[in-house]
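Listed next: structures, encoded as structure tokens.
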Structure P
Amino acid sequence: MKKILVACGSGIATSTVARNKLEEELKKRGFGSDKVSFSQTSIPQLRSQANDYDLIVTTAKYTEDVGTPVINGLAFLTGINMDNTVDQVISALHLQ
């Protein structure tokens, strides 16, 4: 089971939208809840939670090294270049 942490400024609004869209897109590609789990947090809490996850997806620009790969998930809010971002998530998690 791969664990994804989705983060936004407050950990509530845009992270929920991004999480739902990413979850939907991964399911379309055959990676459902039996392979990937999701949690949400705020950007300020990333550092304290990062080690518990395989991947972090943020809706805001985040460049700090927290020891866990970080992917910008703005595409899940705009719909622009979303397929490429989903490909990045699949690659980062080494999903087959």
Structure Q
Amino acid sequence: MINYDIKAQIFLTDKDKCFSGYRPAHLINNYLTTGIHTYIGVDCLRKGESTEGYIKFISPEFYPHTIKVGDIIIFQEDSKTVGHIEVLEVLNDL
């Protein structure tokens, strides 16, 4: 079982599609960290769509206590922003 860090509304804005399990880089307080997306109710997210989902970050210890409900966090591939998330719930106290 995965211990997720957040529940979020996930918006795909500039990529044709991605699947549950997608691992983009997320910009948190000027720190890029990989996060694995797990979508709720859909397997594939297409450009212009959004869904609720869970995200597990690879290194939350580098930005402790900085993510709050309502935060908007962009995600990207290389230097290209492809979407953003809105934090709905923080599941990891760190």
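Structure values in brief
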{"item": "Winner on distance in nm of label points 7 Å out along Cα→Cβ at positions 41 and 57 once structures P, Q are ranked, highest first", "result": "Q"}
{"item": "Among P, Q, which structure scores highest (criterion: relative contact order in percent (Cα under 8 Å, 6 or more apart))", "result": "Q"}
{"item": "Ranking P, Q by distance in nm of label points 7 Å out along Cα→Cβ at positions 65 and 81, the structure that comes out highest", "result": "Q"}
{"item": "Label whose coordinates, when helix-only ellipticity at 222 nm (-39500 (n - 2.57) for each DSSP H run of 4 or more, over all residues; to 500) is calculated, return 0 (choices P, Q)", "result": "Q"}
{"item": "Origin of the value 2.2, where distance in nm of label points 7 Å out along Cα→Cβ at positions 1 and 33 was derived from one of P, Q", "result": "Q"}
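Computed from the coordinates by the stated procedures, all read-outs in this text should not be read as laboratory data. Note that the structure is predicted; figures quoted are calculated from it, not measured. Cβ atoms are built from the backbone, for glycine too; each structure is taken alone.
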